[in-house]
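Q: Each structure below is given as structure tokens.
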Structure I
Amino acid sequence: MSLPTLHIFSKPLSYYHDVFSASLLGEQDVLLLTRDACYDQAAWRKLSTNRTCMLSVCAQARGISAQDNIEPLSDQQWVLLVEQCHKTITW
């Protein structure tokens, strides 16, 4: 079993139109939404069936909540996720 890659996004999906597509995701890879990417959680979730998380502190700062299919993470859970992944890519 290969370890997942953590893909960290801080902007809405449309910002990455020219550089990112779901074909770049491995089966076990994880998406983490931070900052303004939290506003576009529905589009990110539609893009892929991969595990998709959102930093709770970023959502709270923007006055939104994670949708049912988005996993909210505390800062401590984020650190654990980074430790569990083979590598991280910040887009």
Structure II
Amino acid sequence: MVVIREAPVVHGYSMPAEWEPHSQTWMGWPERLDIWRDNALHAQLVFTKVAIAISKFEPVTVCASSAQVVRHFNKLMSYVSVMGFELLN
């Protein structure tokens, strides 16, 4: 594992504002039941609508656990890329 002790800006990283030019949008799928109400169902519906809306203008990649990808991404697959990823959201 590489440990970077300097600030990310030293290595050229930054957190751009959403209006700044960028190549795509990354989204983390809401799935942790302990922090999202109603089994995250409403949040997932809203995230789906937002991802589809953004995908009309630029590429979107959604990061989600493998279990969530299997269950929920049939509707999104034609609009976004999906990356299996364990999130701590």
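Only the coordinates and a few stated rules stand behind these numbers; no lab work does. The shown structure was predicted, so the numbers you read here are calculated from the model rather than taken from an experiment. Cβ atoms are built from the backbone, for glycine too; each structure is taken alone.
Q: A value of 36 was computed for relative contact order in percent (Cα under 8 Å, 6 or more apart); which of I, II is the source structure?
A: I
Q: Looking just at distance in nm of label points 7 Å out along Cα→Cβ at positions 45 and 69, which of the labels I, II belongs to the structure with the highest value?
A: Greatest value across I, II: structure II.
Q: Given a computed value of 15, 40, 30, 15, 0 for P(r) over Cα pairs in 10 Å bins from 0, in percent, which structure among I, II does it belong to?
A: II
Q: Computing Rg and Dmax of the Cα atoms in Å, for residues 13-52 alone gives 13.1, 36 for which of I, II?
A: Here the read-out was taken from II.
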